[in-house]
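Each in structure tokens, the structures are laid out below.
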Structure I
Amino acid sequence: MNALIQFWSGLHPLAQMAVKGLCVIGFLFPLGGACSLVERKISAWIQGRPGPNRAIPFWFQWVPVIGPALQRLGVFHLLADGGKMFFKEDPVPGHVNKFYFVLAPVVAMIPALTTVVVVPFGAYLDAAGRLVPLVLANVDVGILAVFAVSSLGVYSLILAGWASNSKYPFLGGVRASAQLISYELSMTLAVLPVFLVVNAPGSSGSLSLFHVVQAQSGFGVTWHSLWFIFTMPVSALIFLVALFAETNRLPFDMAEGEADLVGGFHTEYGSLKWGLFFVAEYGHMTVGSGVFILLFLGGWNPLPGLPLWKVAEVLHLAPHPILLGLLSIAIFVGKVLFFIFLFMWVRWTVPRFRYDQIMKLGWQKLLPLAIGNLIVYALAIALLQKPVS
């Protein structure tokens, strides 16, 4: 591990940036394809049908047992979908504004590729026994970076709808802008109580997501060991509902709305450009799930009251940072996979809301609840704080 750290430190900063960028791209693009396949299999399971189970390379279909098993699971559809997305003919309609039409899916990818670098996905113990986060960019304003950059994603939907020069995509872009702005307010207010607790007087004061996980990493049944989903359930609920709306997932997919908008903002798109929108959507789902886990579900801690450092102590993993890091990543990824499954489960079981219902929920229900929740926690923290002598 030390040799790896020394090698990394010896690299030129531009080389480090290039490696990090390739890691992000190499993670998100396969993730988008895998999530697309998994979503079709989950929808098939919910609806009582087999789902994707046909594609298989001719050179693999003769392999006994393994070949048919992988075919039934639909694994080879990843290859088929990827090849089709990259090599399928991609005509550009003559009536669109071509420059902005092509720019929109690229803009959609920027928040997905950027926010993931500030989300810690594991931790290990260094030589001094301190917990060190595994993150591509360990910045002290992690949550602000996530909110600031992810909010730019709405511009891609507006740009796609406007550049299409068509009524239905334009309406989809307008709906997307109204919806995302509405729910961003509630999402931000839901997070504030968490940082009021983490940055109580006497603490160092930080907006780092790693510090939020540390605040939930106490051992035993104490207030410092409970995950924030138990001490701030209203904040967690508001954040989760707003997350569904921010990622344009059912029942909040008003920007698409096939029943009334044909396909919404991406009606005129096909092939690779269409695929980039959905890679970005799955990227937002993954990052949003990761942020929820860090804020409310203890991050890489396996159980409330059982933090990662205690697991390392019991299993004697402190001298083995690579093993401990892999264990923490496995715990974190397991939680993320659960939430991705939750996103897909809700999509295929809950009917789409009407547009007026979404606006009413965002402005008349969720926002007042988020403001009241913030006031309650602010007053509670102020009353419970002892005066500084």
Structure II
Amino acid sequence: MTALARRHDALNLAQGLMWLPPDPALLEIAKEVFSDSTLHQYSAPSGVPELRAVVSKLSERFFGVSYDPETEVTITAGATEAIFAAVQALTKPGDEAVFIEPAYDSYLPAFQIGGIHAHAVKLSIQPEGISMPWADLFEVLSPRTRLLLLNFPHNPTGRVLHPEDVSVLEGLLTRYPDLYLIVDEAYEYMYWAPDPMEVRAIPPRSVRQSSLLRERSLIIGSLGKVLGATGWRIGYVLAPADLTERLRAIHQFITFCAPTPLQVVAARYLGEKPERVLYFHQALLERRRAFVELLRAHTNLAVIAPEGGYFVLVRPLEKTLSDQALAEYLTCEARVAAIPLSPFYGDGTDPGWLRLCFARPMEMLTAAAQSLGRVYPAALPSAHPNE
């Protein structure tokens, strides 16, 4: 979609990355670190000790749950590498796993490469809300299932972890003692008030806050998302010591270590002021409100505002095209690029929704809503203007 957007000079709301400038304080620290000739060599595979300590403190501060930096925190080359390493660490060829679709596109390949039999269960995506498929999940789980891969806040739908989800998961792990969780929390701090017109964040929620789930989970985080610098490729994994040992045995033979100077920059930046993990919150909340409002004002598209993260879902009220054809059509005709949801399904399921990223300049969001409105106007003109 990005390549198509370039060809048609379209507004690119397809790419799921931040187009907002990083904190100038972060860049100043980066200049200092990169001028230090001693910080450009390999670091330990587990990560720079200062950054592991910072990650542990952030967990304690925002979730009330501590992890030992020495034995329970691992720094990785982005969250995608962390997911792959975690899957390989907890399974062997022939094992079974379950994950939720639509799904971030690295999940299924991680299972396939490891020779794991993966079962997908599908979220219910409706204009009135997004529901977890717990009943379907219970049907595919068995004593042979070793792994359940979850994602909160969810990409692409923005669905967050609810208290009732925690209760269900506790019941699952009690029933299946050999089952482990991998929870992709790349957008972990981005929990928003349910009403998109309310510019307010709410306290983030994590499975780690349940003692039972903490001991059976590998939590994946993304400092690239936190810093608004996804190209830096800094992720991390929080897990009990026994699971961490298994993870590190895989991680060291994939990337060995994340970029050393960038780890040091992140450690100094967040170590000075931990609240900097919330740096983009106000800007993202304002854009969520404004973009949803603009879409509702200019278009007749159905809109789902996210509970977390920075994606909005839209679809026409009547489906006449596949989501991929629709995404291509809007790129060419409205000059707005979106991501269709069908590639987030292993079997190509087409739920009809498109994902739009609102981590963009406000003027870009305004122009995108107006352009979409020319194709799907809010109020269709009367066929008989004199009536």
Structure III
Amino acid sequence: MQKIRMGMVGGGDGAFIGAVHRMAAALDGEIELVCGAFSSDAERSLQSGLALSLAAARVYPDYQSMMAQESALAADQRMQFVAIVTPNHLHFPVATAALAAGFHVLSDKPATVSLAQALRLRQQVRETGLLYGLTHTYNGYPMIKEARQRIHAGELGTIRKIMVEYCQGWLSAREEDAGNKQAQWRVDPETSGISCCMADIGVHAANLAEYVSGLQIAELCADLSALVEGRQLDDDGSILLRFSNGARGVLTASQVCTGEENALSIKVYGDKGGLQWQHQEANTLWLKWPGRPTEMLRTGAACLGAGATANTRIPMGHPEGYLEAFANIYRAFAASVRAYQAGAEADGLAADCPGIEAAVRGMAFIELAVAASNSDTKWHIFHQH
């Protein structure tokens, strides 16, 4: 079985998420990094590529050159998909260039910096017939798969309440003034878009709520703030949610919760039971029932469903986490690419990767949250696009 050939845009020396993407892509031995445009600085891109043991000829000064030169290579040598790990403002132009050149795309979220761009991207995906994936990493956790499956099977009954929270503390001080490049581009509207916190982590929380529950956000009421003085974009937000079945919800996202690390959690309650999962204890899923003891499920247990089992990598009791969940997204996308190459339908379980519809909903959520926060109207309808 030949490896799927991946190119990367962004993620050069000094970038955090690029290295995470590369580790995740390499974990199963199914994907090989063959080329990249790792920085907007040509020399830095070259040095980054050489440090990754790539041939100099396959390290490009910009993504435009990469698309043109890779598409000119023989079909069995050129990259098959592009991983986009740049700041937000480049996601759309890189994705559209890749699709136009005939390459599949796997992008960091959010897919674009506006809903209009997301809709144009979806149209291009449909017209080309190529694959598009979005790295909503948390969907890759085994116990998130288990939570989704149990809700889908009706074990919790009719869902009535969803509470999702994503709190960090790393932007509690003005890191952007201390030379932190990750902070600098996130708080800058030119590179981040219309939102910092909601575009960075709030959209993860919204996606997780919809993915786990199987419901869609129908309306929201938002209060976004820049709590650190001098920032143009939100670093904190609280949102009330109404879901498609009438369930109520609360979404909290903040990057100024001093002392917090990466505190993502979700609670879902139906009329028969509830469940709870938190990222910092990712191997555990709690099930809660009226009239009988709370159950603790653990990753790797024999009683788990097919989705959790397929995404579990090591024996029960051994910690696995972020990189493995990230790798599950890459493995699913690779399965889709293999099926595409074979002219076949990808297996739904194996190819469970967020796609272009998640990209559109994510950008619609961000725009609606910002608009709602700036409005005196209480409830804002989440329109279908």
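Please treat every number below as a calculation from the coordinates, not as lab data. If you're wondering where the values come from, they're calculated on a predicted model, not measured in any experiment. Cβ atoms are built from the backbone, for glycine too; each structure is taken alone.
Of structures I, II, III, which gives 5.5 when distance in nm of label points 7 Å out along Cα→Cβ at positions 57 and 265 is computed from the coordinates?
Answer for the origin of the read-out: III.
A value of 14.4 was derived for mean count of other Cβ atoms within 10 Å over residues 73-80; which structure in I, II, III was it taken from?
Going label by label, the one that fits is III.
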